[in-house]
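Nothing in this text is a laboratory measurement; each read-out follows from the coordinates by a stated rule. Source: prediction; values computed, not measured.
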Structure P
C-alpha cells in the first residue's frame, strides 16, 4: 500500500530531483497534500450514518455530512427506510418538510473526499487508480510553481541533466500531464444524483 513517503519518492523520481536540489520534502508534501484534497469530486467516498430526528423542520446531519444525496426515515418498529423528499441542505442543517418525526431515525447518505495523511508513513486510503492522479496533480503543481518562481527555475535548469530544457518545454510537459489527467478521468463514476 502507498504512503505519502512512497508517493513523494515517486514524485521526486519523475521530477528528476531525488536529492532535493530544487524541491524540499516540505514543498513536495504540500503538493501531494493539495492533490489528496483535490481528488474530490473526481474520486469520492460514499458515507452513511443515522441520527435521531428532532422536532424539526431543521435537522442536524451527522458530523462531517456535506454533499448529501439521500435522506430517509425509519418509522418506530420498522426496518425499511422511507425516502424523504423536498429536503434542502443548508450550512450545518437540513430543512426536512415532514411533521411528527421527532425521535424517529433519519438515515443519511453523502459523498466526501480525503484529508491529507497524518504522517509520511500513514497508509493511504485512496483508491488505487487515484494514486496516479495524486502523483500527476502534484507533478503539475511542482512544475507550475517552478515557472512562477525564478530562483527555483534557475536551480532546476542549472542541474546537469537539464541544461537544454526550456520554459516552453516545461509548459508543454504541464499540458501533457493535464491531458493525461483528462484521459484517465474518462469513464470514472460521476457523483450520485441528489435523490430528492
Structure Q
C-alpha cells in the first residue's frame, strides 16, 4: 500500500525534472486526451423513478490559440457514451457530445508547469436511441495543468464542470451536471 504513493511521488518528481528543462512559449496547441465523465446529479420523474447517467470514459480532441502570454481560447470536442439508469438498472445508452469553447487564463505562462482556469460555454448534443432529446447550450468552468516535455510536447490534464440538463420530446428532464477529467498529450507550436 505504501508503494503506490511513493510511485506517484517519484513520477511527479520525474515529470517536474523533465519539464523544467525547457518551457514552451507557444501560440497554438493541439491535444488529444482520454476523458472520465462523472455526472453529479440525479433526477426523479413524475412517478418517483430515480434517473441518472452513469460515469463513463470517452475521448477528447481540441486546440488552443493564445493571442497573448496569459489568455488563450480553447475549442474542444468530447465524445462519451453513458448508460442511463432508472432506479439503478440500465435502461438505455446516451451519446453525450459537448463542443466546448473556453477562455483559459494561464496563471504561470511560459513556465514548464502551466496552470490555467476559466469559463466554458458548451453546445451539447445528445443521442439516445428511441428518444428525442434537445441539444443544449450551457455554461461551466475549466481548470487545467500541463507539464512541458521539451519545447513542443506536454502532458495535459484538466477538469471541467458543466451546468447541464437534458429534456426529451415529452418534457421529461434529466439533470446531469457532469464533471470531466482528462489526461492526454499536447503538441504546442
Structure R
C-alpha cells in the first residue's frame, strides 16, 4: 500500500472515531450513557463505521476492488483509530470538561448494585469499592480494548461479504473496462 492509501485509511479511522465520540456525547447528554444497553449502541456504531469505511475505501482507495485482507485491514485500522480518538476524548473530557464523570459512573453502577438490595454496610462497602476501581486510566484502557478487540472481530466478520461483493464488482468493472466504461478515480 502506498503512503496516500495509508493516509486515506487513517482519515477514515479519524472520521469513524469522531462518529463514535458523537454517539457517546449524544447518549451522555440524553442521560442514557450508563444504561446497560449503551455498549450495544457503541457496537452498532462501530460496525456501521467499519462497513462505511470499507465501502468508501473500496471506491476511493482501492479503485473499486477489494479482497478479504484489504477489508479486514480497513476494519482494523478503523477500529484502532476509533479507539485512539475515543480515549483521547475520554481523557480531555474527564480531565477538563466533565470532571464529575467518574462520580456519575460510580453512582450509575452503585444504583445497579442497589437493585440487589444490599444492607447498609454492604452498600457502603460497594460504594467505596466502586470509587476505588473507577479511574480514568481504567476507563481509557477498557474503552481502547473494547473498540480494538471488538472492532477486529467485527472486521473479520464484515470482511467476508465485503470481499465477495468486491470480487463481484471487480468482475463487472473488468467487463465495463472492455466496453469503455469509466474507471473509478483513486485519490491523488
Can you tell which of P, Q, R yields -12500 when helix-only ellipticity at 222 nm (-39500 (n - 2.57) for each DSSP H run of 4 or more, over all residues; to 500) is derived from it? P
Parent structure of the calculated result 0.98, given that Rg/Rh (Cα atoms, Kirkwood Rh), for residues 39-110 alone is the read-out and P, Q, R the choices: P
Check the numbers for relative contact order in percent (Cα under 8 Å, 6 or more apart) across P, Q, R and tell me which is largest. R
